[in-house]
Structure 1
Amino acid sequence: MSARSNENRLGAPPTPTEVDTGFKQPSMEGDSLKFITPTEFAELPSKGHFYPPDHPLFKQEVVEIKHMTTKEEDILTSVALLKKGLALDRMLESIIVDKRIKTDNLLVGDKNALLVAARAHGYGAAYETAITCPRCDATQDYSFDLSALKIQFPSDEFMAEHEIKRTEVGTFLIPLPKTQYTIEVRFLTGRDEKKILEAQAHKKKMNFPETPASDFLRLVIVSVNDIKNATSLNDFINTLPALHSRYIKRMYEKLIPSLDMNHSFSCSVCTYEGALEVPLTADFFWSIS
């Protein structure tokens, strides 16, 4: 997350009479009472490398976003939007300056990075929430430092180690160990994320068994040994050994450009030590304090 200088937009540098958020105090001239909203440049984990040429983020390393205002708080607390699972998307689209950018067409890693940037700029980098220890189930207060999250980008060393190749269209060719199969995968977008959630909700409503691993693979796998036929890919996924399924998911998680959302955690009740992932829900924008 990199700050944009707003001196030209706001006039002189902030004085002691101005708030710490960077917002300029409202003008008192005439009947005008309007804050001038500052903006920031938020870094994209993808660096714009995995978007098609006609996408507004093609080869763009940053996105300009506005600081959150009461308008965005209204969006985040809208009961109707929360029920539909649209609150976070609507909030993001409200603060992104370039209105050509839609959350459905954002890579998931970039979308999450923008949510973190919005939260840090709006309420500060300390995210205090209640968490449950995965070992003893004790609930305790925990503070995530959002400024400490690091960007993850697929390294040449990792790809060479696993013989992974990147294609001209931004997909990746992953050889399955001890097989003759090469899997082509793509990165998920906000639209894909919605499809997964909708599929899970539908299966739950119809009392169908959940299939999260298969649903994920059907969306990320583009081809197998250059075969792209949907029926053939579906047969491949349905008979894929669990060992190889987990390998594909593990490679995908190592390749996808994103913020590393894991935080080191030590339970104050038991001796558990491990990693906790920062939860990205609508509650992410509200502190328990």
Structure 2
Amino acid sequence: MFLSRFIFAVFPPGIFIRLRKIYRDGLKKWYSPLSEHEFRKILIQELSIKGGSVVFIHSSVDNLNISFDTLRLLDILLETVGENGTLVFPCWHFTYRAEDYLKSGKVFDVCRSPSALGMLSEMARRYPGAHRSLHPTNSIVAIGKHAAEITEAHHLDIYPCGEKSPYCRAMKLGGIIAGIGVNANFMSFVHCPEDILKEQFPVKTRLDQLFEAKVKKADGSFEIIRTLAAHPQIKHNDINRFLKKYISRKVCRNITIKGNRFFVAHSTELFDAVVELAKEDKTIYTQKAVIRNL
């Protein structure tokens, strides 16, 4: 992890991306691919996913070294949680700054705007009966028993990760956060305590301006959604370092199996720990995030 941060800091982004690809391709050649049986075993034994689980999933299919068809991944996850379980995925339709998107005047089409967060997220968006939240910058898609409950009020909260967000609602249902092909540095749930604490969080993570965005709903009608946007300084974070230093591995841990990256976090315990640490001015942010809440 230190080596990765060092290379990212020293080399231009383009070279870093090429070096990362060479490294990951090397891992795939060194290790034998995971079988479907091994993958299922990881879900159950390592990520604590079982029948009835509510699971918020971050993923990168490209980073997985598996011997079975990638199109099977979503079905395997659905089979693991069963008919009483729920799968939740981030389903943002752009990857640049939310502030820039909101200023562009573009329309978010809840039925047609594709996910920009990978194959598994897009497969979930297209899955029959999936529910997608109307939030214009942090849309979430869910499949299963609690899908509607988790996503239905997201657009009513000006804080994208606030009390009405899928993050908070999944947490209240005892949700697990899991990474498949990624480590915990990709975990967006860490912003949920920030939006719940609002100005009580020590670091300023939201811009003051309240934006309005046009959203096209499933019935073809349009709605104007009001939301805050992330402050540019949130890029100055080191989630994995924060987790390693302050959070118990029983609450959140990174896992590497045959070169494949995974992580698991228990949302309620992680939320409580992050809130308490924030009171001590201990956050995921580095010293470069200098602007504070008053």
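Just so it is clear, none of the values below were taken in a lab; they were calculated from the coordinates. Owing to the predicted nature of the structure, the values given are computational and were not obtained by experimental measurement. Cβ atoms are built from the backbone, for glycine too; each structure is taken alone.
Some notes on this structure:
- Structures 1, 2, by Rg/Rh (Cα atoms, Kirkwood Rh), for residues 44-155 alone: label with the highest value: 1
- Of structures 1, 2, the largest value of distance in nm of label points 7 Å out along Cα→Cβ at positions 204 and 276 belongs to 2.
- Structure responsible for 50, 45, 36, with Cα extents along the principal axes in Å calculated and labels 1, 2 on offer: 2
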